[in-house]
Structure P
Amino acid sequence: MIRHADVSLPNHDERVDALVQQVRELAVTGVHDLPLATPRARGRGLDVSALTHVLEIDPERRRCIAEPGVRFRDLVRATLPLGLVPTVVPELERFTLGGAVARCAIASTSFRHGGFFDSVDELELLTGTGELLTLTPDRDPALFPLLHGSHGTLGVITRLGFRLVPARPFVRLRYLRHRDFASFQAALRCHVAAGEVDFIDGIIHAADHLTVCLGEYVDHAPYLSDYRRDDIYYKSTRHRALDYLPSEHYLFRFDTECHWLTRTIPGLEQPLLRRLLGNQLLGSCNLQRWSRRLAPVIRQLQRRPDVNLDLLIPDSRVADFYRWHAREPRFYPLWLIPCRLPGAGPHGRELLIDCAIRGMPNDEPERDWSALFAAQTATCGGLELHRACDSNLQQPHYSAAKQRLDPHALFRRDPS
């Protein structure tokens, strides 16, 4: 077992003990509706920003223990040298483990592994009474699943244990082009059923240009592409048939552009501007920071926010959804991720296709595309990804769990 620790900082137990004392004091004073303070909002509530450490990596058991503020970028850099990675790695470096538990994180491995939460086998939870619990799926079968998507309303996750899977240094990518959705969907289904590769997703660039993306770990690569500055990953899937990336670069292949949101910023896909301002503007962390800073101005200029949705459509109905999409919004690229989510409403382990829309303008006066996407998703028997998590909050067991874990209603979901 490898123990990862920073001796210059208090250890995990000391960090958690400080939070326990804060919660007990707040419970006594009767403070209600306490949001969790994030690094950008310290002082607003309970400050959990110190919980950012990888605590243990056990290569033999393929298991990791870490705190919820650990970013996937740092986690991958700790596990990949040992030939291991999390089962599901969200494509943006800024995602944290706690965020993945809260938001139903999926990726191109989800056709096999489901969501990240499906790999979690232990949670340390600080309740609203100041009690510290260690929960597992076996010992707490009713309570444990409710923490997925509860957005901290049942307590504060202070530590989690989760499975890792084998990885290799490089990823070999194959891009299979199709001219129509029927052949694209048939290929996607075929490779999901065969399970012969490590990664599967698809990018629809246009109504007649659909790409199935297949990836597999390899030990050697004849060349390596780099999409962290001048070249742009999503565009490469349109014209390449084969590619090789370092495994870390593949796992975060969409981070530089935040999928393809950089194309909404004039000039940011041009090499010269990327070389001059890339360090300040490119990457999900930079783009998120600038988005927060410019949010008041953007709200004044836009009628409605851009559409950024993950829509879970049953595989049996996704052709219906796509026919509507190709006829009405016609917004591309459209990103499709096959997944099986055991907690996703009534669908169980049925194959679902996450249809991801990123950065679609929604400024037409006569129609709200977010509402239209939601209506079409319902028509096709699907649901929004965040609602698949939020459904836990409507389960009958949730009220009982809330009363048990947070009887003083100390924790609420922070709308920011």
Structure Q
Amino acid sequence: MATLINALHRGEIPEYFSTLGKFEEISPSLLAKEVLQGRIVIPRNNRRKGPFTPVAVGKNMRVKINANVGTSPERLDFSDEMEKIRQAISLGADALMDLSIPGPSGDFRRQIVEECGVPLGTVPLYQAAGKGASPEDFSFSDFLEVFLAQAEEGVDFMTIHAGLLQKHLPLAEKRLLGVVSRGGSLLVSWMRRHHKENFLYENFDALLEIAREYDITLSLGDGLRPGCTADANDEAQFGELQILGELVTRCREAGVQVMVEGPGHVPLHLIEENVRIQKELCSEAPFYVLGPLVVDCAAGHDHMAGAIGGALAAHYGADFLCYLTPAEHLRLPSLEDVRQGVIATKIAAAAADLSRGKTYAIHQNDAISRGRRDFDWNEQKRHALDPRKFSDFLETVSLSSSKKKPCSMCGEWCALKGFQKE
């Protein structure tokens, strides 16, 4: 089947580029140019059927949000995860990643593809590692089998930890927290046991062939992302990032869309450098970050620590924010955790879009401000990032009332009401 890159090289611009262009405030022709240059990706498996809303991730696009879902060895309930997915999408998540470890995850992913019209990502290494007696026993053929099966299921983008090499292991051993990426840790264990190089790096061309055939966007995983602020921007992270930059070039030469994953835990003063170096080493490939969390001590509130870092990272050029929930580092998130994680990340993305001067963001903020000026509570609710919580918190005022009545914070002492008196 044809890929998006092939179609654009032939001068064939898909019809949905017009709708996408209006949403992103860019012409279809310029959008096509940026996709060909690799600065924007539009993940979509060419076998995918059913409802689907294309999402553009990259330079000058609206900042996008990803929600992670999936079962754990402690909680194997796919129906519960589907409820989380429905909620995440209803709240504005632009994409999903299935990080399931045990169980019939293939059936789960097929259900997601059939029901949900947003891009779906996976980490095929997780399923491949379950094929052996221990995580160190799986082989590249096991991985390739899973990679191909997930491509057939309709997965749109896949995380591939191909940049973590043997030469990086001594650098990771110097760290306070070592390797915190699950995929990175699996490969470290495999390399130590077999005394061989990372098979994903050595067989990268084989992965490119399948990715091109199914038009899968590769998300180059950061197996050495810093898991604490003490390890941020260190030799291990930037050493792997240099290899990821080389793999970005190979993806583009093969006609495969690619983005790059990033940290992790990074204190405020190092975020700008982190984003800048990624953009330089990876030739402006879209940057997909987890957080980053700006402190390590916000357990139970990591969605807030991640939103602070995500807003700043996106302001400096990150393109895709993976949400964190209050349950991060503690347990599998609940339905309410998912809600709080999406909303916090949505605020971070909105803050970055406003700082970038996106027209929609300016209009949204001006509109809610006019609603406050006019005591128009319905208008304020319409433009709120979380309308449900707006209604839950609003006191004294009836949304059906036409009276210009202030909220219960100041009542008749309302500054706006006082200022507007003649």
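Read-outs: derived from the displayed coordinates by stated rules, not from any lab. Keep in mind that what you see is a predicted model, and the values were worked out from it rather than measured. Cβ atoms are built from the backbone, for glycine too; each structure is taken alone.
Observations on the structure shown:
- When helix-only ellipticity at 222 nm (-39500 (n - 2.57) for each DSSP H run of 4 or more, over all residues; to 500) is computed across structures P, Q, the figure -15000 traces back to Q.
- Among P, Q, structure where log10 I(q)/I(0) by the Debye sum over Cα atoms at q = 0.13 Å⁻¹ as derived comes to -1.26: P
- Structure from which 5.1 was derived, distance in nm of label points 7 Å out along Cα→Cβ at positions 178 and 362, options P, Q: Q
- For distance in nm of label points 7 Å out along Cα→Cβ at positions 122 and 202 computed as 2.5, the structure of P, Q it came from: Q
- For the structures shown (P, Q), mean count of other Cβ atoms within 10 Å over residues 106-113 is largest in P.
- Calculating distance in nm of label points 7 Å out along Cα→Cβ at positions 82 and 306 for structures P, Q picks out P as the one with the greatest value.
- Looking at relative contact order in percent (Cα under 8 Å, 6 or more apart) over structures P, Q, structure P comes out largest.
- Among candidates P, Q, the computation of FRET efficiency 1/(1 + (r/R0)^6) of positions 250 and 370 (r between Cβ atoms, R0 = 35 Å, to 0.05) that gave 0.70 used structure P.
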